[in-house]
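Listed after this line are the structures, all set down as structure tokens.
What follows is calculated from the coordinates using simple rules that are stated; it is not laboratory data. Computed from a predicted structure; not experimentally measured. Cβ atoms are built from the backbone, for glycine too; each structure is taken alone.
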Structure 1
Amino acid sequence: MKLEGIHHVTAITGDAQRNLDFYTGVLGLRLVKKTVNQDDPSVYHLFYGDEEGSPGADLTFFEYPGAAPGHAGAGMVHRIAWRVGSEEALSFWVERLAAAGVPHERVEDALRFSDPEGLSQELAVSAVGDAPLIAGHPELPAELALQGFDGVRAYATAPAASRPLLEEALGFAPAGEGWEARGDQRGGRYAYDAPPAEPGRAGAGTVHHVAWASTMAEHEQWRQRALAGGTRPTEVIDRFWFRSIYFREPSGVLFEIATMGPGFTTDEAPEHLGERLLLPPRFEPMRARIEAALTPLESPRLAHR
């Protein structure tokens, strides 16, 4: 059993429209599912990704309108790393971010910047053979676009405490200064940095959790492995588009293991992903009340049509 890299990363925003404009308009991702937080259906859950909404490229956000800015501390993911295909792509992104007024920094062979709410991002040239996960965008040639996640970095006060769970229970392999979860199709990296002195605070611009990808057939076995590794996993939760279990690893980071299916095309044609509010069937009786509470959104992708 091997986890297939990162399935998705979920963060928090206080402004869904600004968030949508940045991730689809500037970074060129596709809004692949517009739905609600299933644990709090009064707020959005927005999924951005490649053209098909594939696991491995989904960055998702809960919107809590007007949420105060947060900042990462010990036990929190503090940076998301994306793959690009070449040094030419990095140069392209330097120019594109500058044109959009986004502060950025070249660091060795990577480019770092933050979204409008301070969520740290990094672009790095991919050295792996995984299939690129690319969204179509009228201003972004496919060879220059983001290609999916490379990994995440978290803050930890005692990173060695997480090694037994990561390596023995979850099958991560040491890689560079961290670890890699690599399956038959994809891989994703996980690494730690020393935390700042100030405790973290959840809020706009912070990561809520990172999800790792499992096949449908092995999902319950991953729950048993997490349990045997000393964590306290939830029961399997049916999220309609995938199934999930959640637990905290020893550093405090919230992990999810999510299935690579049934997928976002279960209830929406591929060409129309993300165009309207989709609700899991159990929430349909509440649609009128849910829609009344949500922020109206205008999609830059639809505007380009």
Structure 2
Amino acid sequence: MGPLCQKLEGHDVVLVVGAPVFRYYPYVKGSYLPQGLRLLHISDDPGETSRAPVGESLIGDSKLSLSALAKLIEGHAPKPAKPRQRIEHRMAPHPPAFEEPCSGGRLTAAQVFAALQEIRPPHTVLVEESPSNLAALHKAWPITEPDTFYTFASGGLGWNLPASVGIALAERDSGRNRPVLAVIGDGSFQYSVQSIWTAAHLQLPMLIVVLCNQEYCILKSFSVLEEAPGVPGFDIPGLDIVSLAHGYGCTAARVETIDAIRSEAVKAWKQNGPTVLEIPITKAVPPLL
């Protein structure tokens, strides 16, 4: 809470529309709001409004509420605002402060994301569960089209891989047939790995990219934040993602170059079934804040 409270210093009112209020990840001790700041919350979800730790909530439709609000402030001349930094891609307000170095000939996560973004078919649906690489993903992959990006809420791992299978099934059953790409870390992949059997059994043409750094990198970042060095179990060497994928009936390959990623990804979206690509990436522990 502390860092966000500091960023809100100097403001009078915060209006949150159609989203949860202060879903903190990670939690950092501190005040919810600076002194004198008023929080107003509009949502059609009574559960979210009841969980909001501070502020005043209105239960209602976001569009109708904003339309009514616009009428209330007609003719109001706001004070000249200070120039604000432009928010890139409508997702991450800042580029990642941490740039992972290349090492041992391995690609960085940013290089993988840039390659995938370059060759993706139009209207590709992206499902993401690689929390330690999220800033790099938002920088490389602009989210500019509605209903094309899915991820977990507030750090709950294990949802995204089976969700991507469900999304691919819905795309086929609805007739939209948009390509589906799931990007997931090798640690996150283990939470719900059995869901790829469903994708294979139903012959869903989707691409699953597993970024392999042989560690639970996001938990290492947490250990740094919590000043808890030496926590065991964060390294996961020896996983054979390709063999696991073959065992569940998927097409799979280990790729280590940009050209190979492009080639295998293009083939994957033309197949009648899921393709799993194991891509070794550099080891780096980015800061959480």
Report summary line: Note: distance in nm of label points 7 Å out along Cα→Cβ at positions 11 and 251 at 1.7, derived from one of structures 1, 2, originates from structure 1
Report summary line: Computing mean count of other Cβ atoms within 10 Å over residues 195-202 for each of 1, 2, the value 13.8 comes from structure 1
Query raised in the report: For which of 1, 2 does relative contact order in percent (Cα under 8 Å, 6 or more apart), calculated from the coordinates, equal 26?
Result: 1
Query - distance in nm of label points 7 Å out along Cα→Cβ at positions 43 and 235 - structure with the largest value, from 1, 2 - result: 2
Query raised in the report: helix-only ellipticity at 222 nm (-39500 (n - 2.57) for each DSSP H run of 4 or more, over all residues; to 500) was computed and gave -9000; which structure, 1, 2, did it come from?
Result: 2
Query raised in the report: Once mean count of other Cβ atoms within 10 Å over residues 123-130 is calculated for every structure in 1, 2, which label goes with the largest value?
Result: 2
Query raised in the report: One of 1, 2 was used to calculate semi-axes √(5λ) of the Cα gyration tensor in Å, giving 37, 24, 18; which?
Result: 2
Query raised in the report: Here FRET efficiency 1/(1 + (r/R0)^6) of positions 27 and 147 (r between Cβ atoms, R0 = 35 Å, to 0.05) was calculated and came to 1.00; which of the structures 1, 2 was it taken from?
Result: 1
Report summary line: Re distance in nm of label points 7 Å out along Cα→Cβ at positions 179 and 203: value 2.1 computed from one entry in 1, 2; matching entry is structure 2
